[in-house]
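Asks: Multiple structures are listed underneath, in structure tokens.
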Structure P
Amino acid sequence: MKKQEIKNILMSMRIQENESIINNLLGKIDLMDEKSFQTALDKVGNNEEGVRKFFESKLSEKHHNQSEEKYPINDMFTYGISGNCIHLHLPGDLHQMISERGISDTIDNVNLQLLDAIDKIKQLRNDGFYRFKEKDSIYMISPILIGREMKFLDSMDFQTQSYRKKDLSDNKFIEEHPEARLATHIFGKNKNVGTATISFETLSSKEWQDKKKQKIQEFAKKGITLNENSQVKD
């Protein structure tokens, strides 16, 4: 397929709501050299069906990222509202922290900040914060969840699920698993993705609060504590 054929497919998908995204993608196609263009085309199947599915996933990803507002909750995490849950966003890039502190120290810092973000969200919800009214759980989805973070979340009673690249490339699997479909819409099909959810009922239990305090004490013994100047922002 030629560039103009690809652009024609993309332009046929244009509506008012996605016009700016379509224009951006058209510009990217124009800037691609022939070798890069052919390599990208081969990856999506070099046929109209494959090209359309690829653009549909890209448009869904862009729409999701644009439509959900994100608000800071502490020094590391942001949140958005998605249905009946609060969508907690993990930091997107940890490379600098990893290079400065190493992987283990970075992961411990992320997990401590996560507990802090949950505490702040829970307190705001208890105080009647208008954005959190009638929300019953906290939800996360990210490639970063795979690995050590997932073990931590499991230990803290989150309900977790992992989706491997192989699964996310299987159309039948995607059709049968709505959450996997969401993962491909946000991150595409070339990343392992993890999800985690926990209810406010669980977060409010004495058992969970005791478990949280124990984890914070374990972090403190390693010299990992919260920045006292961290503030909630709404």
Structure Q
Amino acid sequence: MGLKDFIIGDRSAVGVAAVLDANGIPCVVVPNTIDNDVFGTDFSIGFDSAITTISDALDKLHTTASAHHRVMIVEVMGRQSGWLALYGGLAGGADFIAIPEQPVPIETLAAHLKQRKEEGKDFSIVVIAEGYPAATHEATVAGRPVAGYGLAEALASTTSLSVRVTVLGYLQRGGSPTVFDRLLATRLGLAAVNAVREGKSGILVGEIGQHIAFTDLREATTQPHTIPADVVLQAKTFY
């Protein structure tokens, strides 16, 4: 079977593995990142646990948002992609979800929130990915992407809404893994071991359409895994 390295990690780890493999150190990679931004798998290990934490936090924040008639902005992780914001926000009943794959003007969000208030909905939950960029230069804060506090500042200057920010931060990375993640880790780990036994290397072991899939490390390193446009539209994330 020969000597091979198993690597479990994120996009950076995949890149390291690709370099090692190209230099004569055979590698097999299992994707493990809550951002779910590794190409070659539908879901990475840890993603489901993270969105469960996000949806649980949104359930709790709904109570305060409703009691104090406020807009609650919840910033979640995701610098390059909005998987956490989209899935966590949908599961937690967010009223607006801002993801890097489809930035919109601050004015669009402000108009939506004011319309909700006019319709008698006196609170709103907004989930925003930390890597969410400004859709216009005017909406940037100190030249940086508009994330939680930047968005709150922009809304405060354009509306009379009462806005509060919660940054979930590292809470998303900890805690007990969900059953889905435990089973996914088992399936991918077993598939990786079997791949090595069969003499395979230079691959990422993922699961696509509930089937084990092998992706060349070079492709996994160079291809993005962002949310497809049709998924965003089907979810009716933006208004």
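Asks: Taking FRET efficiency 1/(1 + (r/R0)^6) of positions 13 and 173 (r between Cβ atoms, R0 = 25 Å, to 0.05) as the criterion, which structure among P, Q has the greatest value?
Replies: On the way: P: 0.55; Q: 0.95.
Of structures P, Q, the maximum of FRET efficiency 1/(1 + (r/R0)^6) of positions 13 and 173 (r between Cβ atoms, R0 = 25 Å, to 0.05) occurs in Q.
Asks: If helix-only ellipticity at 222 nm (-39500 (n - 2.57) for each DSSP H run of 4 or more, over all residues; to 500) is calculated from each of P, Q, which structure is the one that comes out at -17000?
Replies: Of the structures listed, the value fits P.
Asks: For FRET efficiency 1/(1 + (r/R0)^6) of positions 101 and 149 (r between Cβ atoms, R0 = 25 Å, to 0.05), which structure out of P, Q has the highest calculated value?
Replies: Details: P: 0.95; Q: 0.70.
By FRET efficiency 1/(1 + (r/R0)^6) of positions 101 and 149 (r between Cβ atoms, R0 = 25 Å, to 0.05), the leading structure of P, Q is P.
Asks: While we're looking at this one, here's another question. Computing relative contact order in percent (Cα under 8 Å, 6 or more apart) gives 29 for which of P, Q?
Replies: Working: P: 21; Q: 29.
Derived from the structure labelled Q.
Asks: Match the computed value 0.9 of distance in nm of label points 7 Å out along Cα→Cβ at positions 77 and 181 to one of the structures P, Q, and report its label.
Replies: On the way: P: 2.8; Q: 0.9.
Structure Q accounts for this read-out.
Asks: Hey, another quick one. Given that distance in nm of label points 7 Å out along Cα→Cβ at positions 53 and 133, derived from a single structure, equals 4.3, which label among P, Q identifies that structure? All intermediate terms of the calculation are to be shown ahead of the outcome.
Replies: Working: P: 4.3; Q: 2.7.
It must be structure P, since only it matches.
Asks: Hey, mean count of other Cβ atoms within 10 Å over residues 29-36 derived from one of P, Q reads 25.1; which structure?
Replies: On the way: P: 10.2; Q: 25.1.
Going label by label, the one that fits is Q.
Asks: Give the label, chosen from P, Q, of the structure having the highest value of volume of the Cα convex hull per residue in Å³, for residues 5-108 alone.
Replies: Working: P: 172; Q: 98.
Top value of volume of the Cα convex hull per residue in Å³, for residues 5-108 alone, among P, Q, belongs to structure P.
The numbers here are math on the coordinates, done by the rules we state, and not lab data. Please read all numbers here as calculations on a predicted model, not as lab measurements. Cβ atoms are built from the backbone, for glycine too; each structure is taken alone.
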